[in-house]
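*Asks:* Some structures to go through are shown next.
Nothing in this text is a laboratory measurement; each read-out follows from the coordinates by a stated rule. Computed from a prediction, not measured in an experiment: that's the story for all the values here. Cβ atoms are built from the backbone, for glycine too; each structure is taken alone.
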Structure 1
């Protein structure tokens, strides 16, 4: 039962971590800094909680099972403070940024600690409790730990594919709280029952083999594994995100693969240790070799996924991607996962367990931050993985007998040579783009937030690639980008201040600049995107214009932090399938946009027909209309849509008051007017087919309907045509349900 409780606790624990990342992104913006702050606050709380728990459990008469139950109850109660706590953090961040932008970072650290330190400490405190429970009840701490990690693997899958998409974020918070409260009360009941009856039976385990390494060596080993695990997560996750197109579910698949392997390693640790046939140093050396040999496979995962998995039915694709992640990461993580539980078994007192876990956690933070902020930008993800293998090899040498050290060094060096010979030179000779199209890499930057590349295909067409996704480019399909800038500007009679969220190649920002505003702000989450601007001459050096001010920041965070008012706000965020993009399509976001617009301001939003299914497209429209009821849909010749919304004061104004400004545009006035596909009434009918997107329901992040319509690289033109026909049918007078039924009978969708 206690193993099962540990598993349930792991399910709730990883659900909490996913929720923390969600709320952090909403409060501080989608950024590498926000992710780092979450990790630091969480890990620091875990380490402090483990050390405090280890000290507390040394007292006489402490019931470890009761203590475990109390920790789970407290964690469940603290979960209910999550939403209000992060709401306060968001308000605090906005106020401090307005008052003193330079000190906002320090305040963010303090705020994150205030919100996350207590629940993280409760999680960390359970590890020494596992040691005390294992000792008192004849259980294996390694098995308790492995059960907890297995629950974590199950938790990330359930939260991503079941809880959040099925019930929403708030309901998932309540569910996680209920699980923690339930298992906490169960543990307290077990403790009370054991105290009231006879003492619990303690199973006498077989005598453990003599520990062949010192506690100091154990600290080195767990420190090395913590550093390597989180360093590899950063490095390898970056590559696998590119291979799996950086979708929301790709993060869950990769993380679950790591946790499954770590759990299996924890389960194997007691048996391997008891056998006495293999030393812990040998295991660490094998882990280093596995990392080196696996890295060339990880480098090519985009090509492997395209060949064997992508383009299949959705569930098959998800299962295939999970299998590929296990194939690439599993051997290394399984071997790494043996070491910490092995050390727990070897030094099983609560004090030793606490120190071991704190060392592991602290090194994990160091590995993650060093990989993200230093190693990836300077040496790339493959060499970062090699460095992690080197750290494991050093620990292996320290933990091994002198006569084995040369053998270990020779084997690791040999594996390193194989890794070097097997490299595909990602970043120099090719970019991970989930395809085999011949291209030349013009530039690449691996930053803490994303890997950004500029590639050129035959014929001179250039593309900006972000984490493996062709984000934007200079081909004919990008014609609409300039009109993302021109249209909202000519809908306003005299736009003086404008804001562009998401820079891309700069074509939208340049179009806004051509309409001659007095000031233009440009916001993009990645500094690397701005650094690539000079490789796209189509933007005419817009960043060098003295009227233009640009900064690297999450667009939603900027709207919350600034007090500037704009006549025009236009944005083309990453597609809804991209992790974190739901926040730029939700009702709460559009309300922020409206709050920063002047009384007669104009907002423009990209509507990517080819990347969503009709229900999701209608949902984006419904959400936009909920804030901007005076909206129209303009469809570019490339097939994509642009939603244009005006504030209430502009009602009754002619649609294009700025049309006659002397600005060079590549469409005549009659073509601009003819491309209006639907007005407020037609869009209102179309919107009935969808549902308003919110920060809570996360419809776009976890919507799977698009997989019935869009197979990667196939059926895009059919899907666009179908979307246009559907909108046209909805724009005609009549009952929506009858029109939809008639339309579906005449036009079966491409996925059928």
Structure 2
């Protein structure tokens, strides 16, 4: 928890210049530095949430940023309601769909745009009801979005989030799409389901159209910034590439990081995406933690070496309202833990739609008398973790589990091969079949973005890469030169491919303009200097290439496929000769374990290696424990998910405030007293955990004595409990 997190209660951002003078003169600081405005604006933004509602007490999560959703007529008043309660304000609006009936039916430009709906081959438009349809985005639609965003800029928002640019694989049959096809390819439209070439070209066009639309909006914001001298930022909240491919959606994904004016992403990963079943050892089931681990990793790898940033979404429930609270809590702990295994990321969207979290009753399909509001313990747990997320930018980071430096290559064209007549494996076995055998062995495998491998420094720290062209293809030939150079410098490339993908025959760079390769793998091997009769594994410079002649989806579907793949890679690793460059070192564990400063992120793995579960010894507080109890021993048995605060870690040695189930900002601290400003979601159980040299002599909250305290003299710890309010109060403790 950041001891001096922000100055929201001191400063109204309408007069930052005046506050700068006050800060310099009085030594005020948002985060312990000399000047709250000396850092870039975005460095003060660590947590956020999105909402369509105006301010209300049970939605007041006390994050740094409130993201107001939608630019309808109520937008300006909603912006002001959150600003009045001390928040920085961003805007989020849908790119692919929304309540944009004023555009559909001519209010915007006098024209009817019903032919721009995404439409399937049976003529059905794709929508959410009430006239909210997914769009085949024309440039005129881009102009409409620019106009709506401009209204938000004029209302003073500090960043714009353009959500979910999505074009469904099943669609591509509208009149608008046929026009775009003719303009893009210079040839008549073809029904995408009739050939792999038409399906590929349809997906490639969908990929382009939303990139074009987003560039229109980015350019409009950049022009506004030029005219006003402001620096409004633009982000794209988007599902991971893995999820979009799984759900059969095409989106611009990695290409957005190269657009003018794109500052980064929100990784929209949550229970709803991560509980999508996959197949491992021949068994299809939900693997929420492992899927979330790979989804978050894929999103982090979109911004590596780009200078862009990424926020990670966590959702305490999910879009499906028919689960119970135990299900929501268990899966949130899985996704939250998975997100913290990416130490480069320290910005979080802690909740979408808080209005559906703290007051609604679930499951919605149960009889009314069986529906329940959020359990108090879960509300306490959530706020404890949210407060700790402010402290995740740590420099002392270390893995203590299986081999690191392992990556699985994924490319945007994973989304291009998902439709008829020859869709790739239904459960993305061509990706999970390569990734899960290593992740389940405690190796924190990274999904590595194929399009970015040529960026300077992008592959730093990656020593072993797995690649298949089953289910995806390289969009440009230059990635092969980059991969070949990486191998020659000492990397190990494992190619898992049987050359049997029907999409090898689509009209693309490897078989056009004078090139005649039956598969892009042949071009890659040519770049590597590998002949057809080369040994396997083959030495290439200081590195090595292993070709496994199998479809990875077959590996996923086989009960022992994971063992065959892992054994083959381990044996190849053992054959690598020592050189001046580091190589992949093989190590297996039955857990994942990452230290982030004073925090230990840990997960016990099922379907893993044998052996006893790891047991940790020390003084820990599991932030998933609403009681914030001290634990001297933690066992990482299969299925365990925990975020531990090591209270003896050097990073917290000087802290009195250790954990809090609310927003807690120390105001004054001395040898015999501390005062803390506390504020949380209204009417939820709050708590703070303090170091205490002795039992408190006086303990007051807003001037009233508190009796809900517990003191442990042997451990020097004090627990204080109270009911949260959505307004700041002072907790004063004297010893």
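*Asks:* When distance in nm of label points 7 Å out along Cα→Cβ at positions 110 and 182 is compared over structures 1, 2, which one is greatest? Write down the numbers at each step before the final one.
*Replies:* Numbers: 1: 4.0; 2: 2.4.
When distance in nm of label points 7 Å out along Cα→Cβ at positions 110 and 182 is calculated for 1, 2, structure 1 comes out on top.
*Asks:* Additional query: Have a look at 1, 2 and say which one yields 43, 34, 23 for semi-axes √(5λ) of the Cα gyration tensor in Å, as calculated.
*Replies:* Details: 1: 50, 29, 24; 2: 43, 34, 23.
Checking each candidate, the match is 2.
*Asks:* State the single structure among 1, 2 that was used to calculate distance in nm of label points 7 Å out along Cα→Cβ at positions 430 and 566, giving 2.5.
*Replies:* The read-out comes from structure 2.
*Asks:* Figure out for me which of the structures 1, 2 the number -20000 belongs to, where helix-only ellipticity at 222 nm (-39500 (n - 2.57) for each DSSP H run of 4 or more, over all residues; to 500) was derived from the coordinates.
*Replies:* Numbers: 1: -20000; 2: -8000.
So the calculation was done on 1.
*Asks:* Next up: Among the shown structures 1, 2, from which was the value 6.3 of distance in nm of label points 7 Å out along Cα→Cβ at positions 174 and 662 calculated?
*Replies:* That value comes from structure 1.
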